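Bear in mind these aren't lab numbers, they're just calculated from the coordinates by the rules spelled out. Bear in mind that the values here come from a model prediction, so they are computed numbers and not experimental data. Cβ atoms are built from the backbone, for glycine too; each structure is taken alone.
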Structure P
Amino acid sequence: MVITCSKEHGIGIIRVDKSLTSASVDLFREQLSKWQLGEPDVKNYVIDLKQVDFMDSAGLGTLIATLKRVTELGGDMKIASLQKKPRMVFEITRAYKVFEIYDTVEDALKMFN
């Protein structure tokens with residue numbers, strides 16, 4: 001299991017439970033797509049990266065692809081609880097300009113209201 005999905009106030013909360021790397025991104029995409037099929041009313045998402053202590057370019061690429069897909073369907077996606085090493089990947093690649101990043105899931109959820 002790479003992710004744990006839940007819903008709060010109609011917003012999907014996707015908790016990533018391990019490093020997001022080339023070894024885990026296929027499973028991430030598969031699990032997220034399966035959950036999304038069962039929750040067609042969910043348009044907005046918070047990706048909780050609290051448990052992610054490492055991310056490579058494949059992980060970042062998957063998050064960018066997920067954001068693109070979500071926005072194409074009329075939704076929005078925010079990142080929460082970005083840890084030190086993954087934050088460096090966001091800074092080096094300037095991906096922080098693409099994503100809205102919040103310290104906590106609660107902070108990210110508030111931005112949907």
Structure Q
Amino acid sequence: MPKVTFVEHNGKRHEIEAEAGQSLLEIAHHNHIALEGACEGSLACSTCHVIVDEAFYDKLDEASENEEDMLDLAWGLTETSRLGCQIILTDELDGLVVTLPAATRNMQVDG
């Protein structure tokens with residue numbers, strides 16, 4: 001099974017072994033990692049924003065236009081930002097490292 005490492009903004013690392021085919025949001029929730037996902041993965045918010053390690057960014061499928069629209073709303077956006085609900089773990093992504101931003105912006109609450 002492939003591994004993914006979630007790095008909290010304080011540097012704490014969580015290395016998780018997970019089944020391929022799951023989104024990073026699902027993996028985080030199943031492992032009690034604080035990745036919000038207010039829209040439950042329906043691509044209607046940016047609260048599952050993650051920063052992908054540069055070594056893995058080009059291995060991901062390109063972001064859809066809808067994902068890019070939601071990323072525009074994300075706090076702390078970077079050149080390697082993606083939504084965790086849109087990254088599906090594959091065997092090719094074994095060793096993937098993503099960093100959780102220090103904050104999220106939930107437009108449903110923040111107005």
| Just checking, which of P, Q has the largest value of relative contact order in percent (Cα under 8 Å, 6 or more apart)? | Q
| remark: Comparing P, Q on mean count of other Cβ atoms within 10 Å over residues 54-61, the highest sits with P
| Which structure, out of P, Q, was helix-only ellipticity at 222 nm (-39500 (n - 2.57) for each DSSP H run of 4 or more, over all residues; to 500) derived from, given a value of -12000? | P
